[in-house]
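Read the figures in this text as sums done on the coordinates, not as results from a lab. Owing to the predicted nature of the structure, the values given are computational and were not obtained by experimental measurement. Cβ atoms are built from the backbone, for glycine too; each structure is taken alone.
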Structure 1
Amino acid sequence: MCGICGFYGFENKALLKEMNNKISHRGPDQEGYFSDKNISLAIRRLSIIDLSETGRQPIHNEDESIWVVFNGEIYNFKETKALLEKKEHKFYSHTDTEVIVHAYEEWGIDCLKYFNGMFAFALWDNTKKQLFIARDRLGVKPLHYYWDKEKFIFASEIKSILEDRSIERRINKEALKEFIALEYIPAPYTIFENIYKLKPGHYLILKNKELTIQKYWNLERKENKDYTEQDWIDSTKELLEDSIQKRMIADVPLGAFLSGGIDSSTVVAMMSKLSENPIKTFSIGFTETSYDESKAARIIAEKFHTEHHEKIIEAKEILQLFDTVIPSMDEPFGDLSIFPTYIVSKFARTKVKVSLSGDGGDELFGGYDWYLAQSLARKYSKIPFNSLINPIINRIPQSKKSKGLINYSKRFIEGIEKDENLAHLRWMSNFKPEAIQTLLNTKEKAFSTIQEYPKKTLNDSMYIDIKTYLPDDILTKVDRTSMLISLEAREPLLDYRLVEHAMSMPSQFKIKNFTKKYILKKAMRNILPKEIINKRKQGFTIPMKHWMRGELKGMLQEKLSPENLKDSSLFNEAYVQKILQEHFTKRKDNQRHIWSILSTVLWYENYIKNSSSH
């Protein structure tokens, strides 16, 4: 796990050093450089496999005509290395990085088909004078680049690219609209003009100042009708175990995040089965009981005899993290679970250097409430007088709990009242389209690129999430927060074989009789305790709606005051005050709306207003 950066077509060793220093948190163990008049590559390394000097990057082939910098892990590198050695390739290290070099020598661009892992790498072929950059199939590892048809710069994080002071920090207004709608910015866009994200499952070739981007992996949605329910149970369990075993390879201490939900519990259960020693597990909790999952985490820890570590957090601790966590994202970011994710990562880093998580289980097996809402919406629309029910539910005060029947009902009605053509976006989106226009002072129609995806079936909705929400929200959050404190986070549920397997599974095996994650629960029914199998999904969130009315209220009034908002001219000041007052007086739960606006304002202060300090 590392941070990489570089540029093409010019030489500037001072800039390369500054770019690399900017992402030193991603790799505090080593730094490395390669440059000539055509290419400059740099790496900050977090040593996980082959801790010796031979593992130092950049890594090259025998005649030093090919060089690579690599962020991530190739979990099947030993098998691939053995295959290459049979073809008489000579290795000088024990790293997975060197496998990339020789695989490219042997198979060219097709080397990507051989890799099972999370990765972003940049490979320079001096013979062809060609730069080859690729990102893993699911987008676990990030890759950003600047391109204005003349200058090309790439890096793991945007902040590294911005070390080139000649790059203008212009806001991409279309990306801002996407963010307000979704709470994240979908690839290939970023909040900055001319800076892009390489999409998951894609590679980039730059040669003679000609840039080409191609997809190398396509996630099919063709359902397998031949498998019985037991076939799906057995094959899912087998793939889960193999994926987790592959991600337990490390030359450093390893542990797992444990929330108490079925996904992380599944990972911990199988890790315990595969390990001779107790697994180190880490969880956090809250004093507000409806948000707290620490009790469920303890049940799993006791069941599988883990070396468990637990931490309870309060509002003041979150407030203290604003100046640390928010700038680390480089863009506005609306997912409030960024804070507990950072806290549990920092907590785990005191004991381990690698931690496995359960991310991806909801997208693969049907765990989100909005999947259930989609199927319920069709039935609800047929109920007589349903239009009379909506305003009654809307008038019921918001519950103090994290979720519960009242909050579920209000969120469901909120989605129902949105345009039916939005389909999947009805429950995913933050603001209604007309509200986005009001907030941004624009008459242009608010349109999300996500609407371009097919969305007829439940598997279509999961496909959308795997392609957008998963890499651009969930995995972005985990990567930035874990790497901020130099912890490698691994995602065993996102082994591409398991993802392909899940996408071929008919939807009736994912949600059955209102039971979400039906097959996963069946697969784990004799392994996990019943109270975990039957536990309602809680989500890794925080009591922000309460804190915004209490400990954080003063900060909100200051940062979102009309005077402060005029600074950026991004938002309708009067409309923001309306949103705030509705929340403060408990007329509405506007925490998501408020956080999206606040996140943008804080980003603006860090990256535009005070950009001279970066």
Structure 2
Amino acid sequence: MTITQAAEQVLFGKTLEEKLAVASIDLNDTGIEKAIRSPSAPNRPSELRLSEKGVRAQFPGVNTLDQDRSRGELLHFLANHELLASELMALVLLKFPDAPAAYRRGVFEAMREEQMHTLMYMRRMKETGLEFGQLPLNSYFWRLVSPMKSPMEFVTKLNLTFEQANLDFSCHYAKLFEQVGDMSTAHVLDKIYRDEIGHVGHGIHWLREWKNPQKTDWQSYCEGLEFPFSASKAKGLAPYNPEGRREAGLDEDFISKLSVYSQSRGRKPTLYWFNANAEFAALAQRNSQDYKSTGTEHAIEQDLELLMIAACTQDDMLVMRKRPTVEHLETLKQAGLALPELIHEDAPELTERKLGGMVPWAWSPDASAKLAPYQEQVTPSVIHQWQSPHLPETFSKHLGLKLRKALEMRTEHVVCTSYQDALALLEGTAHNLRLKLPFSCSGRGQFRYTKSKGVTPALEKFLTHGFKSQGEIIIEPERNKVCDLSIHYDLEREVPARLKGFCVVENTDSGQFLAAHASRKWSALLPPEVLEFLFTKTDFQSLYHETIPSTLATILPDYTGALGIDAMVYRENDGSLALEPIVEVNARYTMGRLALNLRKQLNSHSLSLKILPKNMPAPDGGIPLNEPASSKVLQAYLINQ
């Protein structure tokens, strides 16, 4: 029998026995005169016909692997995959008869092994009480691979994607079945694992034969994939297995880059973007100017943009100004973080993908402009649609004043609109005060006025600059701070805000952020005195769980997204504690919100997110979230407890 005849028997056989008859071939096979076109489906007996929509496998958990029905269902799914692989190998032999003879012989040998794998699964499946064909059969492999236009495409899609993923799955499940005492199934999976190493090795050999020699294996592989294919499909839903890949002949560059690669496996990804200078972009809009970041502002965004992985899931996309190194991503993955798809802001595929939403750090004018080109790619029914620029005051200290007014809270804040008004207020007070620029964040744009020092040259400079750049300054009492808190919500239109959690925050005396602490039981982070005060002497619970959520929608009716409220416990002159329930309101993500998300993502008991100047030493036990070598002004650390 020739290779061609064997392939025709596998692809067009009318019975399962005929399709799985393992053939011996004449090694002098010269192919066929004319290539075939891909049929819509392989020929199969009626009970094994492929479902057009396919079915999703529900892999059994470890606790059900000793149950015959669960094992049978899993084996049924895998048997269909092995049969599909043999049919696709038959197809590549019939579609490309002029491929190199050595390549065709390698495909034929792999096809015979796939036939044997199918038979092994069928025999083991029958022992569990299930016959092949009793369950619906998935056509996924066929639909994605059969339109191939070249053997190279077959190599990238089947050998180096689906079969590479099986290096993870078959190895992992062989061990699991061995652990529950099912040695028969474990032996089947181990045999298939060893064969798959050879199939992947065959693929990488021919990738190297056919690729541009100036490009790496990884570059050539990725360039050969078109959406919905991606390198993420080359990893199985099981622990990543670098050793099996080394045995197959993949190089370390390929193995390490694949280990940290991520792309949605089906769900439309939500697009995330980090724009930490939202307040300054809003100020520029208010002043009818184009926003241009300073060198420091740009450095902050580049230093900290990777922190947005805390907001993402593994199926999402994070748009980046600079992609981190593979080595750093491996560090984050080893720390337990789920990495989203990281994509450069100039990548052409951004314009080609369907999106499940858009979520920047803040929906300030810079984000609206940056993400506007992709708004038509967002599914209409999802919550996180593109948002046009909100009023500039949404990103200023005025939002907190607006919420206080809506709640009819007493306020000691004064908005000064001239240098003279501010100077008169300062000279007429007997107290220490804090001056804030309305458009500022993270302690920038603040000045502590100490009555004993009076009006210093530094204060005069702050006032002059503040009124010139922003036209007003907010002045409030300087408190004897005991504890900073942050409270976090998600807003959707026309419904009360959803409370997401509480954090304890550390700030410097000048208001600069240092750390956010999150815990499974956040009240455990509070000093005993503060805990007793908040829960016995204030309306803390009802205020943040009920009153504020129902009020936020009235002051931000068109806003959708994350929102954080800063609060403070301080000590009065008589030594008693008091609560400043609304220090500021930030209609955006905050570091406190990222700390909450990180704690949940890592399932930690407690967790700290610290932001320090680059020249400061790393905290004990701190895992760098951005790369120390490439950071310019700030370094972020995760301390997981």
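If we compute mean count of other Cβ atoms within 10 Å over residues 219-226 for structures 1, 2, which one ends up with the highest value?
Top value of mean count of other Cβ atoms within 10 Å over residues 219-226 goes to structure 2.
Out of 1, 2, choose the structure whose coordinates give mean projected area of the Cα convex hull in nm² equal to 33.7 when calculated.
2
Assign the value 15, calculated as relative contact order in percent (Cα under 8 Å, 6 or more apart), to the correct structure from 1, 2.
The correct label is 1.
With distance in nm of label points 7 Å out along Cα→Cβ at positions 363 and 459 computed per structure, which member of 1, 2 shows the largest figure?
2
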